[in-house]
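S.K.: Listed next: structures, encoded as structure tokens.
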Structure 1
Amino acid sequence: MPLNPIDIRHQEFTTVISGYKKKEVKAFLEEIAREVEELNKLQEREIRRQMQMQQEVKQEAVHASQAVEDLKRREELISRTLVFAEKTKADIIANARKEGENIIQEAEIKAKRAIQEAKQYLSVLEHQYLHLKEQKRQFLIQFRVELQTFMDRIGKDPLLTRESENLLDKEFNQIKEEIVPKVENQADNGAVN
């Protein structure tokens with residue numbers, strides 16, 4: 001089935017998760033459609049030209065037998081031109097297909113590379129996450145031990161119980177009662193001297 005520009009422009013492809021960029025595919029299809037349109041126009045012009053030339057040749061054939069030989073040569077040239085135009089059209093379409101396949105292969109390679117890079121990056125992030133998680137665990141364990149040590153020290157502090165506080169207050173008052181008279185004595189003795 002020959003390709004025509006309308007079919008090329010409206011060609012749809014199924015999409016997959018790692019598919020191609022639709023804009024790039026549409027742009028490429030539009031370029032192929034333009035090429036086919038141009039080839040069709042060239043072929044139509046060539047056909048019209050050939051038809052015109054054939055009419056001219058036929059008119060000349062009526063006028064002279066020598067012109068008949070000339071017409072045969074022209075027809076042969078026209079046939080070769082048509083064959084050449086068909087071959088050129090086929091070559092252009094084949095080249096466009098090859099280029100399209102190359103673009104698709106290149107896009108697949110790039111997609112695979114991007115997926116691989118994303119997997120590697122994810123692996124690095126996972127390693128960093130596990131490392132940070134372990135560091136946090138170690139910090140919390142160490143902090144809990146130190147906090148427990150502080151809590152134990154605070155719990156043993158004599159000021160936390162009324163009995164211990166009263167006992168300390170009594171001891172301080174005894175020391176104060178013993179020291180104050182001595183200090184006053186020394187101050188009086190120093191003032192006398």
Structure 2
Amino acid sequence: MAIRRVVTGHDDNGKAIVLIDGPATNVKVRAAAGGLVSTIAWVSDQTPADVSATTDLGAREIGVAPPEGGSVFRVVEFPPLGQGAAAIDHDAVMREMGLGSAHAAANAVPDAVKSRSPFMHRTRSLDYAIVLTGEIDMLLDDSDVHLKAGDILVQQGTNHAWMNHGSVPCRIAFVLIDAQTPRQLKQSAA
């Protein structure tokens with residue numbers, strides 16, 4: 001799943017230049033999550049973003065959620081699930097995604113929702129997703145949405161899971177931007 005990544009910037013005189021042109025190197029295979037492949041393109045620690053970086057901000061270790069006040073841009077390839085989905089452990093998937101106990105406490109997914117899929121999770125983020133190839137189902141608390149190549153999704157901090165029931169991989173480009181906890185979740189916790 002080699003992805004060419006071109007990153008522009010400025011030289012010392014302010015002239016626009018290409019800083020990086022080559023394969024994105026921050027690639028993780030998430031075995032607990034059924035073998036999906038996640039490639040980080042870029043990470044920002046603040047909004048508005050500092051666009052004067054000259055080092056590779058995509059080379060860092062980060063879980064699924066964006067940094068507080070920042071954003072993350074990644075491409076994920078979801079393999080077909082086949083028959084192995086039932087044996088996948090939810091807690092192992094969450095740890096592998098960097099959504100451990102502190103994240104789980106702040107973004108709790110109810111047990112009834114977890115039982116829909118071992119991939120159910122929530123991040124406190126505004127997510128923009130573009131399906132590049134293949135097809136996939138996004139599960140919500142009690143409904144599903146089928147997406148195919150060319151579809152876009154705007155997700156506002158909802159519980160969800162990705163399930164590829166097809167026979168070919170599905171590749172999705174994601175931009176996650178740190179966000180506030182949804183008002184409705186704050187009210188239901190009170």
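S.K.: Supply the structure label, taken from 1, 2, corresponding to Kirkwood radius over Cα pairs in Å with the calculated value 17.6.
M.R.: Computing Kirkwood radius over Cα pairs in Å on every structure in 1, 2 gives 17.6 only for 2.
S.K.: Now for a different question. If helix-only ellipticity at 222 nm (-39500 (n - 2.57) for each DSSP H run of 4 or more, over all residues; to 500) computes to -3000, which of 1, 2 did it come from?
M.R.: Attributed to the structure labelled 2.
S.K.: When FRET efficiency 1/(1 + (r/R0)^6) of positions 33 and 121 (r between Cβ atoms, R0 = 30 Å, to 0.05) is compared over structures 1, 2, which one is greatest?
M.R.: Largest calculated value belongs to 2.
S.K.: Out of 1, 2, choose the structure whose coordinates give mean count of other Cβ atoms within 10 Å over residues 17-24 equal to 13.2 when calculated.
M.R.: 2
S.K.: If distance in nm of label points 7 Å out along Cα→Cβ at positions 89 and 153 computes to 9.6, which of 1, 2 did it come from?
M.R.: Clearly, the read-out refers to 1.
S.K.: Here's a follow-up. One of 1, 2 was used to compute relative contact order in percent (Cα under 8 Å, 6 or more apart), and the result was 20. Which label is that?
M.R.: That value comes from structure 2.
S.K.: Using FRET efficiency 1/(1 + (r/R0)^6) of positions 57 and 177 (r between Cβ atoms, R0 = 41 Å, to 0.05) as the calculated read-out, with 1.00 as its value, let me know the right label among 1, 2.
M.R.: 2
Each value in this text was obtained by applying a stated rule to the coordinates, not by laboratory testing. Note that the structure is predicted; figures quoted are calculated from it, not measured. Cβ atoms are built from the backbone, for glycine too; each structure is taken alone.
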